[in-house]
1. In terms of distance in nm of label points 7 Å out along Cα→Cβ at positions 349 and 501, which of structures 1, 2 is highest?
2. Say we calculate distance in nm of label points 7 Å out along Cα→Cβ at positions 5 and 45 for every structure; which of 1, 2 gives the highest result?
3. Given a value of 1.00 for FRET efficiency 1/(1 + (r/R0)^6) of positions 397 and 421 (r between Cβ atoms, R0 = 25 Å, to 0.05), calculated from one of 1, 2, which structure does it belong to?
4. For distance in nm of label points 7 Å out along Cα→Cβ at positions 309 and 453, which of the structures 1, 2 scores highest?
5. For distance in nm of label points 7 Å out along Cα→Cβ at positions 245 and 357, find whichever of 1, 2 sits highest and give me its label.
6. Looking at FRET efficiency 1/(1 + (r/R0)^6) of positions 197 and 533 (r between Cβ atoms, R0 = 35 Å, to 0.05), point out which structure of 1, 2 has the largest value.
7. For percent of Cα pairs over 43 Å apart, which of the structures 1, 2 scores highest?
8. Could you figure out which one of 1, 2 the value 5.2 for distance in nm of label points 7 Å out along Cα→Cβ at positions 485 and 581 was computed from?
Structure 1
Amino acid sequence: MPRRYLFGPVTPRYADENLHEARGSGRCLAFDPGGETDLAVGPDDRWADICGRLPGGWRPDYVVLFLPYTTIPRGVASAPVPIVGLAADWNLLWHYYRLRLPTCDLSFTDEPGVDRLRAAGISGVVAANLFGCERGLLEREWPAGPRDIDILYVGSLHPAEKRERLPWLARMALGLGRRWRVLIRAGVDGEDYRRLLARARLVLNVSVRGECNLRAFEAAAAGAVLLQERANREIGRYFHDGESCALFDETDLEPVAEALLGDEARRLRIARAAREKVRHHGFASFWEGIEEDVEGRWGDLVAGSRRRPRLPPVQELAMRCWQSLCTSTGGGHAHDPDPRLVADLRAAAEDPGSGVLENALGLSRARSLQRRDPTGWRAEVSLPHFRNAARAGPDHPMARLNLAECLLLVGRSAEAAAQARAALAIAERGPLDVEDLGMGHFPPAYDAFRVEWERAAWLNAGSAAGEVEAKRDLLRWRLHEILAELEDDPSHERAAIQIRRDLGPTHASLGLRLARRGRLAEAAGALREALAINPFDRLAARALGQVLSAMPDGRGLSSLATQRRLLSRAAPEAIPLEPWFESRGDGAQR
């Protein structure tokens, strides 16, 4: 008899698209906080409460936790049966996962993630694809007629989370947009997304961590040819270059795309082969393989679940805080998925010297209020906690950074600058301890600091010294940015750029500051650097246009205007036409 399992928390749509067969067979029940799937499981439900709601005679042999951006109910997390974790997006959730995954008996993620997590000393992690094609896309009848979008990209343009992807998109628009119709769209899903796929001849996909993601399968299902970076570690398991996809690297994106667009018969052959392959790459097929893997390890899983470690109380609170920082706010719901977190942190923080818990309390209160009002951080609510954290750990640079960030937001500039200078001195003289650098950052958002804080940890998995140095650099980078803003001093931005030249916001702010001082040539150089890193930075582009137009020879303004027109044509929502470049340039508009 097949093993039975609870699977969640997931949305009704996810359950219907991906777990249809498993639920229909009776071996799976999906759960979520509101009971919109098969079972309601709230944050404070005990295991006995959960079992009391199950259908008569149905008991789970194990539990599957869908970890990314969700809150795991404590009754499920402590279930007396094997616990299987699905750990997608580890590059953005690293600090949370390295506390959560050791409490799972088995975890699945992509191949690059397995390498990183094992290097960090986390065992029981197995490679699997968690992004198989949804049932609706596989069963859909896709049109066979002509397609009017030559190259399509649909996905995030987030400047921190997807910064490595943005230059590729600009290169596609600038290098191919004169001859071919290129379209770049963000924030499109549901039926609108499917209609775009149905119009596309090629779909560009650039992974963020070397994984074969959902977009690859969706493009193939829709009858487009997938354009994927050649360095992708997983793509060869599912598609083959020149037969069912087209791979590219820094040397050949444009010729690879143009060869396909200029040979429709060949493009159609590849698209048909990919569509045939993707029939076997649905989520249900991948999930069946994971079920078989669980079955093959069953004896060890049961034995391991009986000696599953419990996190010490402070680490459990830290894990719940990181979980809160990683959970989607969902557009401002009054419902708090971990309503006891703030109270539990308050109780634990009554201990003298609990700077880590005070910092967690400041972050958690901000996050809890953000769920009710996504438009404001209410920094004044968190300020006392960050003061207490800095008082408890006066040599802790992260506590002082968060205090400086909070003071900056409430308008106490002089005090913010004093805290930033103190934190910078601590970070520069060292030594720093990796455990002390496990704190989260305020404000709680996926900004450049947060994404790079996660990267500093996973890029140095298994090397405490490497993680400390990477985080020290990031602290220094951000503290110099704060001081540049508070003291109107470009030397701080130059120092920040020396530390992290790859982060675009500093180049942009330096360029704006230099422009205000009339140092136009230097400003132009800084703004060009910012646009090379993030070509979709409208403010930096506009500032560069103003700087170039103010320079005696105006050199480069026509070329910049042409580039902005091509990008606007490809990505009209992200880069609307602006008067300064709409009528300039060399005739880029068709």
Structure 2
Amino acid sequence: MYALKTRPTDDYVVFAPPADVDPTSDIEAVIRSLNGAPLAADTETTGLGWFDTMTLASFASDTHAVVLDMTSEDHRIAVGILFQRVLAGEFEIVMHNAQFDALHFDRAGLVDGVELLGHTTDTYTLASLIETPDNDTKSRGLKALSDDWLPHSAATAAQAEMHLMWAERGWSSRSAWSKMHPRNPAFLRYSAADAIDTRRLYRTIHPLAAAAATAATLERERRASQLAARMQRRGFLVDREGLQQWLTDAEARAVELLARLNAHGIQNPNSTRQVRDAIEAELRSAWGTKEPPLSEVETDALLERMLPNTAAATLELLKGSSAIVTDLLAHRALTKTIGTYAKPWLRESERDGRIHASLNPLRASTGRWSSSNPNLQNVPKALRKFIVPRPGYVLVSADFRSVEVRLGGALSGDARMLADLRAGLDPYMEVAKAAFGDDATEEQRNAMKPVLLGRMYGRGERSIADAWQVKEKDTPYEELFERAKRLSREGIDARYPELKPAAAAAMARVAAGNVRIQLPSGRALSKSPAMAKDAFNALVQGAGRDELVDAGIRLADAGFADNLWLCIHDEWVLEIPDTDVEATVERITSIMATTFNGVPIDADAKVLGTHWDK
């Protein structure tokens, strides 16, 4: 065996066999030390991109670790054999941010990464089930969690040693990963420490996660991880020719806008001083023609009120008053789209024509899916059409019908709403009838939708009126308030009297310090007492997320695993063959349809066609 010299503070053994040595005996020594618990696994790579490659793979128990050279054929064969044992059920795996590592093993040809995730527990997921994340990925990193939960973090100390070595060599954090030799002792110790901490973190937080969530919840999240990994592995096909043409035109437009800004003295659109001076000069000139003309004091006061800064929100309010602002905002939006989306998509899709975004099932505060590298949740509308299905396929968007009010009604326990929902009535139309009469129109029904949802979430009349005033700026506030009062009380409270008290009860529980909101699925959300007013909303959104994940699992089990294309917001997008589309869509909606607390929740689907453009 090839034991690596460790630091005096390290309370574990590290084996690091050379590339030309069979590592089987070292691997077996680690497996013998598992004591019935999962084997921790971790990878080190040349970078975080989809086409970066593995350099090291480490496996560990609490007391022993082995680090293998992924440039060695002998070591790769040994890892492949190890994973065959995992898939056969001999032992389980634990990884942190498991999709990343599993897909690296997959791309290296060592194992089917999606299948491996079916035998894996992810400590990132465990931590997120214990404490709801607030989109803060740093606090869910292995180093941060190890520092928080473990008496001593092996990885933190190893990372410090490695960073010191980088500094001595003059390496940047971006380039160092691809420069380190696989036999570098600091690199080997770092890789081993990651696996050791992953295993020890699992031992510490798994009992807490098992107490905070049901076994069914843990399995749901494991299945969600498999769905996400399958979609990332397949990737998203880019219409590179169309995108390149758009980029050429956009860059020409950006040059044109910049020339117009230059004419106003703005050489650098990111310069606060240049932007402010130009807009101020333009506004002073325009106001100078007013009759009667403004005094210098009045002009200064008006500028201070209208142009307190050059932030986007401030400039948006000036779009109708300033041509410079219109051009500046257009230039900013265009250059952001070019630099954040168009160029990276073309660069990242150059090798296989696809972008392989990382899909994250449990990183938003409600547990809704998010995506990164790139973020597909906020793609500019102008570019969505350049993400396309495979030839011979079309995209279909499927979601639950009126899911928010159905879940809210079911969770509120309001007897009248439950009866309406079970009878197939539309609550939005029922409250419209209560407010406007039995001949209420579709327009009135739509007008009652935000009022009903606002009331369901515990919003008062003033809060509803405040929201309306954003769109109805010319309507007197008191008129909006009286309307909100009448519609809330006559349209909603009279028909569904238990709706608002349910939100108030949820808020009171959190305000009193009961910060964990238990979802019917078995998952729990954390909500600060300072945000208690959002408690019922979090309950509904969290339940909706779990229902959507369950629908994706049902679709996968029914044969649509390879057709699931993207989970975004509150819908599934599927890529289906362009033959028998109508029958396939009908089958999809049938599979998705479900019941929640006895309330039927049907699904709708829309054929998007050969472009992701809606």
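Each value in this text was obtained by applying a stated rule to the coordinates, not by laboratory testing. Only a predicted model underlies this, so the values are computations on that prediction, with no experimental measurement involved. Cβ atoms are built from the backbone, for glycine too; each structure is taken alone.
1. 2
2. Structure 2 gives the largest value of distance in nm of label points 7 Å out along Cα→Cβ at positions 5 and 45 among 1, 2.
3. 1
4. On the way: 1: 2.4; 2: 2.9.
When distance in nm of label points 7 Å out along Cα→Cβ at positions 309 and 453 is calculated for 1, 2, structure 2 comes out on top.
5. 1
6. Largest one: structure 1.
7. 2
8. Numbers: 1: 2.5; 2: 5.2.
Attributed to the structure labelled 2.
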